[in-house]
Structure I
Amino acid sequence: MTTTDALQDLRRRILAGYSLLLLQTYEEERWENELADLALEMEQGLVTWSATAGAQPVLEQSSAPASPEVFLSQIERYPREHLFLLKDLHLYFDRPDVIRKLRDLLPHLAAERKTLLMMSPVETLPLELLKDVTVIELPLPGVIEMRGQLQQARRLNQTEAPEPLDKELEERLAKAVLGLTLKEASRAFCNVLQDIDKIDEDIFPRLVAEKRHLIQGSNLLEFFDLEEGLADIGGLDGLKEWMQQRANAFTSDAQTRGITSPRGVLLAGVQGCGKSLSARVIARILGFPLVRMDIGALLESARGSSEQNLRDVLNLMETIAPAVLWLEEIDKAFGGYDSGDGGDATMSRIVARFLTWLQEHSAPVFVVATANKVNALPPELLRRGRFDEMFFVDLPNFEERKEIFQIHLCRRGWKPEKFDLIHLAEQADGFSGAEIEEVVNSAIIESFADQRVLSQKDLEEARERTVPLSVTMEDEIFQLREWARTRCRAATMEYRVMEVLEEEHRRGEVTQFEEPALPKWMELAEHGQLAAAIIEHVRLHDSVSWGKLLHDFAAYGKQRGEYGLVLKADPKVVICVRISRELADIFCDYIDGRRLYLNPLPASDVKPADRPQLPVVESLGKERASKAVWFPTTIRLLPPSTGSGRLAQVTRIKMGK
């Protein structure tokens, strides 16, 4: 639920006559401001109360703030259609007189269309009020609010006006701090933006690290800093390419086109070949915090405690989402699972609950599971729908071994070109990535102990002393490969095949596909992707009038209808009329979500046929309009130079025939 959704829900409940609402949130200041705007929009009064400040505005002057029971007794004297925001009233729920007064007020509140909004960080209700109070958990700020904080932080940290950020980068930065409160996000942005010349990929690990405190106190989750990147993985190009494609599925454009967020990936394969490293790099690619769950620690002796631990962990992951949940060696964790009657009953319940969540959860939590013994995994875990893909991570091939040697030499400050990496890679056939790292590390330590410069001979001798896992566990690796051959996707692209394709491309034997003649927005519109087509249409033309948009999209469905758009801050100011409900909803989402912006337009630039039969205003005054007027606008990807102001939010209305 977004902030807009929560406010719409509150509006409906207030109008429906809900007299007592408990609003659960830690962001008291933010939501007090939102409620003030909601009361103004609904043309209702708003009175706030706290134990320290009393009632604001006061009904009668007093030397001390009114106690809760005194303030509750004053509510009947306020005019009709008022909202009353009471802060931390839950601290007085142990007093019978307060509870009794709340229950006595119910008939009066319903008759006078008044609503008591009790704001609290915790859900605490006495038994007497359980049937009378509706609890609403107010959401944390979303991408829209985080974008605003990012822009504000950039202005504070730069002496000159900051350059506009790429929309995709801005969205990724905003999503990196989702799960934080608005104040926490503001502090995080101000912290990481200090003394930097440009915003690049290196800023994401620092932003993500600000979420570390969200899992403090949990002994079931471990937070990891995002230190490794794509350059730290040797090979695994198939997995890298797949993951980069899936990263795009978390964007707003992807969601607009109906693309669901990826659920996760299962990495099975030989030990020491980069599965755990891949989990850390995946989190870096996505720009999400990486949290590892210890499934073994979930288990407790008390009945029901293990299942409750799992529910708490999954709820916490959804709270800090978007995030990457890392399940390491899941084959060992689920070793006691048996779908029949002979297994561990507690483990069976945990696995069943986890599998249900894995398939049904809607929060952007990407699960990365690693396994060494795939035959120990329950069949229910391997079926499609639990994970988006299963990859098999095999022993590195020649090209990958050469790259791994290069990575570990560079990481320790040695120039790879000073060594014969081709020979080392050839002789290290059957070595895993972890074994190659140990070869490099061992050679460096021994040369340092002898006070010598690292040489080719040191590396070769260290390799000769190392017995790889492929020798000691040859049969197990063979069985693992046979199992994965028809069940998993290879994490490594076969480099020989890639060389053949590149050679064919050089000879001109690969078919060249011509670029489509139609503009991208037309292609999207033809395929039913109206929302995405509108973005591309505006991007192509830079500035689009309502008349042009309706004309250009007329061939792709009925865009005219009985709806219009008005300013949310001034509902009598009309932006456009006679559009379909689908189009109205798209623009409400886009404009409120800061993906499209309204820019003022001179009325003389609008064709007579596109003008509604309403009085025209060329500028918005400080006061609300007293009657319906039309404010000409154009649609752009950039806000007005003076800021959006009241043009930042619109709402849909149904017009008369």
Structure II
Amino acid sequence: MTIKLIEDELAGLDWLEPALRIANVPTLACLLVQLTGDRHWIEGKFVPVRTRGLDDNEDGGLPIDVQDELRAAALEAILDWKAGKPPVLEAPSDALLCQIMGVSLGEEIPLEYAPMIRNELHLRSSTTEQAATAPKGFSALIIGAGISGLCAAVEFRKAGIPYVILERNHRPGGVWLENRYPGAACDVPSHLYSFSFAPYEWSRYFAGSREIQAYLEKLAADQCVLPNIRFDREVVEARFIESDALWEVEAKRSDGAIETLRANIVVSGVGAFNKPRLPNVPGIESFKGPSVHTARYPDEGLDLKGRNVVLIGNGASAMQVAPAIAGEVGSLTIVLRTPQWVAPFPKFGQEIPSDLRRLMREVEPYRLWYRLRLSWAFNDKQHASLQIDPDWPDQDGSINAINESHRRGLAAYMEQELGEAQHLLPSMLPDYPPFGKRMLLDNGWFRTLSKPLVTSVIGSVVEVTPGGIITDDGVEHPADVLIWATGFDVVNLLAPMRVRGVGGRILHDEWEGDNARAYLGTVVPGFPNFFCLYGPNTQFGHGGSLISVLERQMHYVMSLLSQMFKNNIKTVDVKRDVYEEYNKQVDDAHSRMIWSLPDLHGYYKNSRGRIVVNNPFRIVDVWKTTESANLNDFDYELANEQAAVPVV
């Protein structure tokens, strides 16, 4: 490229140089190899140090002069790209893709990850399945307009499948519409907590609830989903009409009237974190002041200035609330039932500079490589540390050598963060291995606990009085406001909605209440053409983004529907033996993992001690099993000449 052309290009790209000065260096190296085809950018002096923990490794640990050389080369390569020069490596080999990513992270990336990498980078794949056209009159009904429902809607729209969404709230957004408490945010990086097909110009590295809600509202508008949503409709029952091979769905409107719709298939997108759980504590209705669960926090907020607040809970919600309100309350008492492991959170609250946001927006290959590198730190990287080593000597504190290293590092971090409040350390150190419960990210939690106006109580609430609470040590704590950060009823999936399948069988009877199971977390025998997004055993306990899981589930559903259309099939029902064998594999895998330890209790276990929320497999394994549906896993019924009934 000539100097004159570079100068002309720079005239309209005055933001690019400043953006590259703060861009992620290992990501730039990946980008350079793709754009120029020159591998020396990931060799020799350009090899970054290994990425540690959840850090982005912004400068790669490289000397300043080496960084400058990379940034200057990236500037020229991007200018060429923006001038119309295609990437030299338009179709890199699987081995090279894994090498590029591996060098940038300081990890060995197995070849089996190549299809995932290729997909994330939007590179062409020779195995892309051709979708079939839905038959005339075919229709779908989606329950819920949260992340799951929107994901399904976008896929149906692309496939030309008519659909309707029934949503109980007055706006889309689901959990992010309902969780408006102070400090509410996502602990997955913003660039991962977004759909691969719908990038967004995030203002922060870890977005708050209102920004995520804005993203989902924009998605619904941009993807033309809004006209298909019927708001203020809460689904009461969905039942399969065997004689017609259709689903009939009853929804209660805000005025109390019942609306009935029919469709060929139903997709449940109701989620899991939508049923707030309050403890069964005597006197809970007697409290005279405001008493709210975090998921029902009033939109207009609460006046907490100078007031005595009691916060009950120490999970993710409590950890976000406490630092957000500690500066305005008169006093804050936090009742913690059990201590939690908390990891460093280097980018908590950090805004993304405007030039860097523009780089993400205008140079898509950079954004894709940045997102891909993030995915490794928050995905399968941690999986090995969750496997129980039967020969490990101390399984109370850790379960293997990697896990023990995590324990020591996290304990040292907690000690450092508590500063002069070292007297709190013994009560704050968990007595179970790291990752035994959801790993929380530190947003100032320990510094909040050490503040003079903050009191931490290890115990539980046994009674609520008109003026406060009593904990199990017999101490009464006065309060003007109670905030319950006590989590959700996650294990009773889909409740209280009733789902009736073949023969009128109720899904919760199949699940014995809280023992939910599904094949690939998606389908259950006896419930034809019913698909459950974010179903049993779909949440990765070792990291990952829920959105990536939902995209894979919908990829699988669309593969199955395409095969139904090609083969003139009107209903599919997963075979009982396929369902049972899969769930046996789930339970067997869990039995060798940290969550199965008998003394560990969390929202992911049901009343029988079975793990019904977490997925025990690597993300790459889930990616493989959802790549293409196998009709042999299903009993199916062929369609006749009569067209199906559209949604009405």
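A short reminder: the numbers here are calculations on the coordinates, not readings from a lab. Please read all numbers here as calculations on a predicted model, not as lab measurements. Cβ atoms are built from the backbone, for glycine too; each structure is taken alone.
Structural remarks
- Which entry (I, II) yields the derived value 70, 60, 49 for Cα extents along the principal axes in Å, for residues 96-471 alone: II
- Cα extents along the principal axes in Å, for residues 48-111 alone from the coordinates reads 37, 32, 17; which among I, II: II
- Value -9500, calculated as helix-only ellipticity at 222 nm (-39500 (n - 2.57) for each DSSP H run of 4 or more, over all residues; to 500), assigned to which of I, II: II
- Parent structure of the calculated result 26.6, given that Kirkwood radius over Cα pairs in Å is the read-out and I, II the choices: II
- Top of I, II by relative contact order in percent (Cα under 8 Å, 6 or more apart), largest first: II
- For FRET efficiency 1/(1 + (r/R0)^6) of positions 248 and 560 (r between Cβ atoms, R0 = 41 Å, to 0.05) computed as 1.00, the structure of I, II it came from: II
- Winner on distance in nm of label points 7 Å out along Cα→Cβ at positions 208 and 352 once structures I, II are ranked, highest first: I
- Calculating mean count of other Cβ atoms within 10 Å over residues 464-471 for structures I, II picks out II as the one with the greatest value.
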